[in-house]
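K.L.:
Down below are the structures I want you to see.
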Structure 1
Amino acid sequence: MILYPSIHLKDNKVARLTRAGDLQAADILHDDPAARAAAFAAQGFEWLHVVDLDGAFVGQPVNAQSITDILHNVKMPMQLSGGMRSMKHIEEWIEKGVARIVLTSAALQNPDLVREACRAFPGRIAVKIDSTAGYVTRTGWSNTTRMKALDLALQVEEAGVSTLIYADINNGGALSEINLEAIIDLAFALTMPVVASGGVHSMHDLEELKENARAGIAGLILGRALYDGILKAEEALKLAKAG
């Protein structure tokens with residue numbers, strides 16, 4: 001199982017939203033994103049998950065300087081999310097060295113873009129689905145659609161997406177406790193690997209995910225649990241890499 005430490009960017013700094021869907025409600029965690037990424041690499045993480053928060057809200061990449069600095073200074077593959085709404089955006093970042101592009105809103109609003117990106121860059125396009133009670137939640141986590149998460153997952157798998165990232169969101173718009181049953185059911189229904197996002201609050205949660213890797217759960221994105229010290233990098237990586 002691959003663990004992906006996350007770096008969320010706001011104003012070219014590492015940030016964390018304190019209220020879902022509100023870009024103004026953010027804590028700054030680190031002034032130097034490249035240094036934070038280098039620290040994750042030094043701890044032994046093999047992948048990095050980067051989110052351009054500003055870009056996600058305005059619909060185009062914003063924190064380009066920080067993303068470029070990370071690519072130039074940290075030698076581990078990056079998957080990048082936030083503001084990827086056109087082939088131009090996708091092509092530019094893949095050319096700059098991003099290993100995997102993560103599409104979010106585009107998966108629901110522009111399925112043609114998903115198919116085109118998958119044809120142009122096979123194996124390098126992922127989709128992230130936020131879900132509340134099994135239904136897809138739009139950007140900002142404030143608007144639940146009538147589309148089932150599984151239906152959208154099957155649709156993007158058919159389009160050629162290589163990896164699905166899944167987050168379970170509660171009705172208050174925050175990351176809920178990990179919904180292991182929902183993740184397992186989704187993973188069993190798909191042939192592409194599933195990466196869980198958030199919801200891990202203890203080593204026990206990580207152990208449960210690891211035990212169900214056979215279902216197709218290939219990874220976990222770590223945010224608050226890692227930054228707040230709930231999970232220790234060395235212990236988490238040891239468990240994730242265990243046979």
Structure 2
Amino acid sequence: VSISTTNSTENGERTVVATFVSVFQGGANELIPLMQERFPELGLVREDYIEMTWIESILLLTGLTNQTKEVLLDRSYKNFFLSPSFKGKSDYMRKPMPEIVIQGLLSQLLEDEARISTLNIIAYGGKMDEIPETETPFPHRKGTLYKISYYVGWQEEDNSNPQRYISWIRKVYKYMGPFVSKYPREAYLNYRDLDIGRNNNEGKASYKQASVWGRKYFKENFDRLTYVKAKIDPENFFRHEQSIPPRFH
């Protein structure tokens with residue numbers, strides 16, 4: 001589910017819009033009876049379905065509907081939502097979100113700083129729920145209901161005062177604290193949220209220092225990964241702001 005805001009067609013004021021996105025790996029004729037059984041209230045008919053290839057679905061899901069698949073090879077292409085500046089954060093939910101919390105989130109989306117913002121709720125469960133946390137380095141599997149990503153962007157003319165947008169997303173993140181995963185408060189690695197900690201300026205950090213963000217990303221797998229790092233890269237040559245430090249027995 002992608003939640004954002006747009007101008008209302010009735011009075012021109014901003015209103016919240018929720019877009020439900022999923023991928024069905026099959027044909028429309030297979031999906032129609034399933035939708036009629038599970039969501040009859042939608043009243044969908046054959047003309048409502050659009051079949052496409054997997055790569056075409058990638059363009060759709062990333063908002064590149066007016067582009068050809070060749071744009072995916074263009075490393076210089078800038079998506080409107082990701083340029084020129086943005087800040088992202090993430091959370092994981094292990095319990096359903098109370099309705100009053102949802103209402104609070106929606107009200108914050110209508111604030112001035114959130115004009116270019118999105119909340120994405122990505123469902124887990126299914127096959128993911130059958131895999132233990134320690135099976136792979138990625139731990140957010142069994143017991144995880146969904147991931148939430150918070151995103152806010154701003155245009156180039158606002159780069160002189162980005163703090164108002166960064167403060168907004170930090171406020172939303174703080175608001176969600178009591179309702180998300182705890183001990184640790186889990187996070188998604190690929191969003192690289194430096195708010196939760198970072199290496200020293202020279203790119204190195206102690207085990208204790210890196211544990212702050214390492215356990216949020218990898219949970220109990222973090223210890224195993226530090227030993228792997230010690231075997232593969234004992235000098236810590238390959239590193240970044242939140243890389244895993246080598247740890248020796």
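Rule-based calculations on the coordinates, nothing more; no lab input. These numbers come from a predicted model, not from an experiment. Cβ atoms are built from the backbone, for glycine too; each structure is taken alone.
K.L.:
Among the shown structures 1, 2, from which was the value -8500 of helix-only ellipticity at 222 nm (-39500 (n - 2.57) for each DSSP H run of 4 or more, over all residues; to 500) calculated? Could you put the intermediate results ahead of the total?
P.N.:
Details: 1: -11000; 2: -8500.
Only one of 1, 2 returns -8500 for helix-only ellipticity at 222 nm (-39500 (n - 2.57) for each DSSP H run of 4 or more, over all residues; to 500), namely 2.
K.L.:
Moving to a separate point now. Out of 1, 2, which structure matches 8.8 when mean count of other Cβ atoms within 10 Å over residues 6-13 is calculated?
P.N.:
Comparing all candidates, it corresponds to 2.
K.L.:
Taking volume of the Cα convex hull per residue in Å³ as the criterion, which structure among 1, 2 has the greatest value?
P.N.:
With respect to volume of the Cα convex hull per residue in Å³, the highest-scoring structure among 1, 2 is 2.
K.L.:
Okay, next question. Just checking, which of 1, 2 has the largest value of percent of Cα pairs over 17 Å apart, for residues 134-189 alone?
P.N.:
Numbers: 1: 38; 2: 51.
For this comparison of percent of Cα pairs over 17 Å apart, for residues 134-189 alone, the top structure is 2.
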